[in-house]
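No value in this document is a laboratory result; all are computed from the given coordinates. Source: prediction; values computed, not measured. Cβ atoms are built from the backbone, for glycine too; each structure is taken alone.
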Structure 1
């Protein structure tokens with residue numbers, strides 16, 4: 001094992017649940033530990049609907065990236081809060097539509113880093129890169145991403161199921177605004193997050209936050225919409241993840257406590 005790989009493995013904490021591994025368990029992945037599964041099973045007893053949130057949020061990612069790469073001609077994606085690789089990651093969806101797409105993934109979890117370096121490969125025409133960086137340092141993210149992305153051309157900023165980890169709403173708004181400020185006109189913001197739209201989701205959030213994991217705070221729909229202030233919302237606006245340009249398949253049918261939106265920078 002290389003020194004870098006050993007350092008990454010040494011940073012992995014298996015004594016408490018982690019959001020990326022917890023989510024991976026909910027979408028049927030195998031990259032999780034017993035503590036993640038125990039927490040997941042406990043929360044499923046409180047609110048079984050969280051499994052639908054995880055699954056349908058992932059489907060939203062695919063539809064949003066397909067729309068941006070296909071109908072809007074976007075060829076660059078900056079995906080912050082990547083999570084563990086599963087099926088149909090951002091680069092796979094984008095490069096399926098446009099093989100020359102460039103994608104930069106950003107996360108600071110060591111297990112995500114190890115898997116991303118091994119699995120997030122690119123088409124010959126495009127490029128895929130991974131940054132070990134923190135959402136709380138947007139200027140550093142933008143500077144590092146410049147080695148892969150051309151900021152004179154539009155970029156789609158993806159922040160999916162991540163902003164809930166920022167406890168202070170004003171700070172979350174500021175982080176998004178600073179990231180978008182570094183992107184050119186014609187760029188897009190794509191956000192999805194769990195929402196405080198049912199007692200079950202609120203109870204699930206409280207249970208998760210008491211598990212020892214990094215807390216995740218669910219917000220109201222109007223707060224999710226606030227992230228898009230100053231942007232041109234793509235139809236149908238800020239809606240449940242199942243209702244954003246649905247494919248019409250049964251899998252996307254449930255009513256879920258997760259909202260999303262796609263907005264264009266004028």
Structure 2
């Protein structure tokens with residue numbers, strides 16, 4: 001991979017994503033013959049076949065699929081590095097990527113305390129379902145993540161807390177009167193989805209109230225509910241863990257001051273947070 005140039009990776013990704021040399025060439029702003037030659041040279045250098053080509057279609061080989069994943073990762077890393085360098089040259093600001101529905105509670109306390117710190121920077125809170133990608137592409141300095149799976153090892157993290165799982169069901173639903181449910185109970189209903197929709201908490205609650213959706217989410221959603229939606233504990237679903245996460249290795253005084261403030265607030269609270277790396 002060290003021998004590949006960024007432009008070669010961009011061209012390969014364009015073909016791999018469109019599976020059409022003409023469409024890829026148009027996307028890249030180059031001629032199709034030049035693009036075909038570039039891909040052929042790339043295959044010769046790597047000594048692998050990246051695409052299966054016929055007169056009717058282009059498909060990725062297993063080697064091509066592997067290279068696509070690697071190139072996407074590298075290009076994202078490069079783009080993120082460039083953005084972080086550009087941000088470091090601008091007046092100090094702090095961008096925080098937050099999953100919708102998790103901006104209340106302890107995060108609000110941390111932000112209030114941070115703004116009172118001497119030398120604190122203006123804070124922009126961006127609500128997004130893609131907190132980790134926001135760190136990697138350089139559009140955020142810190143992310144408040146909420147997930148059941150472990151965070152990648154290369155991210156610094158401070159545990160903020162954990163949320164027990166609840167099922168959101170309409171107030172008149174057969175499960176609404178239950179003290180708890182299992183995932184199997186929910187799977188018996190066609191409108192149950194195991195993946196939380198990429199939408200705002202308010203929209204999700206509205207869809208549940210209308211009888212269009214059953215879904216598992218964190219228990220903190222209870223403060224947003226009315227009698228039209230009930231939150232029922234799910235006894236066999238994993239808890240979601242909230243972390244402040246960041247990419248170590250770059251100088252960012254505003255970020256470091258924010259994280260220090262967060263640790264002070266969290267460790268002063270009755271439920272202490274686990275330490276992270278800076």
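Among candidates 1, 2, the computation of distance in nm of label points 7 Å out along Cα→Cβ at positions 168 and 200 that gave 3.5 used structure 1. Among candidates 1, 2, the computation of P(r) over Cα pairs in 5 Å bins from 0, in percent that gave 1, 5, 10, 12, 12, 10, 11, 11, 11, 9, 5, 2, 1, 0 used structure 2.
Consider the structures 1, 2: one of them gives 2.7 for distance in nm of label points 7 Å out along Cα→Cβ at positions 56 and 120 as calculated from the coordinates. Say which. Don't jump to the answer; show the numbers that get you there.
Numbers: 1: 2.7; 2: 6.4.
Going label by label, the one that fits is 1.
Work out mean count of other Cβ atoms within 10 Å over residues 64-71 for each of structures 1, 2, then name the structure with the largest result. Don't skip to the answer; put the middle values down first.
Working: 1: 20.5; 2: 16.5.
When mean count of other Cβ atoms within 10 Å over residues 64-71 is computed for each of 1, 2, structure 1 gives the biggest number.
Here distance in nm of label points 7 Å out along Cα→Cβ at positions 144 and 184 was calculated and came to 3.7; which of the structures 1, 2 was it taken from? Source structure for this number: 2. For which of 1, 2 does volume of the Cα convex hull per residue in Å³, for residues 192-255 alone, calculated from the coordinates, equal 101? Answer by label: 1.
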